[in-house]
Structure 1
Amino acid sequence: MIPIRDTTPTKTVPVVNNTIIGINIVFFLVQLAQGPAQDHFVYLYGLVPAKFTVPQVSAYFSLGQRILSLFTFMFLHGGFLHLIGNMWSLYIFGDNVEDRLGPARYMVFYLLCGLASGMAQLLFNAHSNIPTIGASGAIAGVMGAYFILYPRSRILTLIPIIFIPWFVEIPAFFFLGIWLLLQIFNAAGSSGQAGGIAWWAHIGGFVFGLVFLKLFDRIPATGVTDRLRHATEKKRSHRFQVVRTANGEEEANLYGTLTITQYEAMVGARKLITVPLGLQNRLYNVVVPQGIADGQVLRLKNVGKTKSDGTRGDMMLRVRVQHV
């Protein structure tokens, strides 16, 4: 299952989430630049449990180096696909959690989840001499928070069936629940890092994400948070939207709602919408003209249901302008 996009919109630009993605990319480039010394670089800045538990190993590292590795490990990756997979998941789930917590609290939340995931991996593999690297544990914490905050959100998911791509919407609680169960099954059936994957770091990150969210939700937002929210307020809604339609009086016509911002209502916009119809998801490009008003209807000709005479009905999209 490959997540493509969630259906929960955000009101602010995820500056911290985007910055974290950028830092991960920079770290990966620095890692690649090490060339033949890359293994030494990963061992130095990765999380190696033996650094903390085996005297013969810890003697080679200062206290500062060992503490630093508790944070730097979450910005290193084992390869290009490892990086892309992690950053894509962070892109999908992180913006919504940041939108809820605010930039400052989200940054602390993310780092704490990464630290907690590393401690979980250390606890269950105390004497391992294998470096644990990757943002997966911290991202698992973000996914745990998303699981609590947006359980009814839907995840547009690509399920490849041989050579046929199948797009289906899966409820977030089900998608993330299945993901967690897979981590638990893999951890139970392995030493905790079989195949180079730190399963316990994933599980620890997810569980601590649930705990930390409850704690952070009790911390009242400060004036700084409000100012940051105002500064990062989005001018545009997400280009990709899911539009749920209903039949009108003419059964072949479909009716739905397209949401845009006030800024987009003034300057116009282009949207890519997906329309769930049974087990199918149809994709359409929609052009929103300049100066459109709240409540106006856009007509997409010949994209409705097929009539008895073989012609097709239309889709009527009512425009809803967000007022924030």
Structure 2
Amino acid sequence: MKLKAIALAIGVAAALTLSQGAWAQMKISISVAQNSHQGIAIDTLAKEVEKRTNGRIKIQPFYSGSLGGERESIEAVQLGTQELTFTSTGPVPNFVPEARILDIPFLFRDKAHARAVLDGPIGQEMLAKFEAKGFKALAWGENGVRHMTNNKRAVNAPEDLKGLKMRTMENPVHIAAYKGFGIVTTPMAFPEVFTALQQGTVDGQENPLSVIMAAKFEQVQKHLSLTGHVYSPAIFLMNKAAFDKLSAADKQVFLDAAKEAVKANRARVDEDDAKGVAELRSKGMQVIDVDKAKFVSALGPVNAEFEKQFGKANIDRIRAVK
């Protein structure tokens, strides 16, 4: 009888554990190094989720594209072979086309404007659009303001870009805009970029200072032009089925943890932007301040196309956010 009672007690305890949320191990990945604005984002999320669930849910972070590039990680999350990823919006329009509008060059005045848009009604409406595609979008983070680097020549004006072979993200809006500058666009997954620059497969690339520093591109690029041509959002994506299986309390844990992770992520971007130019100069890069108005003007015809594509009212709504 004693053995039966013990077995029954063990069974009840196991059932209670499962009903309260079983122990779970999840994966999250980024394409850049751990010591980066994206690394601090996923490390903070993992720490906060573990803390808020008393260790019931653990998230294992993977860095430097060890589980694949951004597009592969988004596909894995959509399929459910990976629970989470933190990614720039580069490849996102291939999954959620409505997100393309956020990648229009010179759409945002500055980071404060972009953050206000993403954290406000427009950004929250956009997060909801991910659900139909198999994702739970937890929060908007930040990749940063993108600048151009290359090995061929100093880029002071838009015409200096003509004929440069540049790695671009697998993003239709970016590709259309850069072709407008006369760039020879070469879409490529991020883990391949350093080697492509080193071997001269491409002349240059474009990324925020945070990414340029984390990837050590100063080792393979001479010229940095502070074009600030695109604000690059980032996003926490979770497999929707995995999110839906959580209890209401655990769902809130993930949403709250993502908010904390975004704070840490944006703070690191601000820190990198503040020190980045001096640091890259000290490592031998030639840094050029450009007249941004000339670059905006050069994209006039492309922007007219974007207005037709996305609707002028939708673009104006974003621009009008204070």
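Here, each number is a calculation from the coordinates, and none is a lab measurement. Note that this is a predicted model, so its numbers are computed, not measured. Cβ atoms are built from the backbone, for glycine too; each structure is taken alone.
For which of the structures 1, 2 does the calculation of semi-axes √(5λ) of the Cα gyration tensor in Å return 40, 21, 16?
2
For which of 1, 2 does relative contact order in percent (Cα under 8 Å, 6 or more apart), calculated from the coordinates, equal 17?
On the way: 1: 17; 2: 25.
Source structure for this number: 1.
Identify which of structures 1, 2 gives the largest calculated value of mean count of other Cβ atoms within 10 Å over residues 136-143.
Ranking 1, 2 on mean count of other Cβ atoms within 10 Å over residues 136-143, first place is 1.
Mean count of other Cβ atoms within 10 Å over residues 144-151 was computed and gave 24.2; which structure, 1, 2, did it come from?
The structure behind it is 2.
Taking mean count of other Cβ atoms within 10 Å over residues 56-63 from the coordinates of each of 1, 2, which one would give 17.9?
The correct label is 2.
Using the calculated result 0.05 for FRET efficiency 1/(1 + (r/R0)^6) of positions 104 and 312 (r between Cβ atoms, R0 = 30 Å, to 0.05), pick out the matching structure from 1, 2. Please list the in-between numbers first.
On the way: 1: 0.05; 2: 1.00.
Comparing all candidates, it corresponds to 1.
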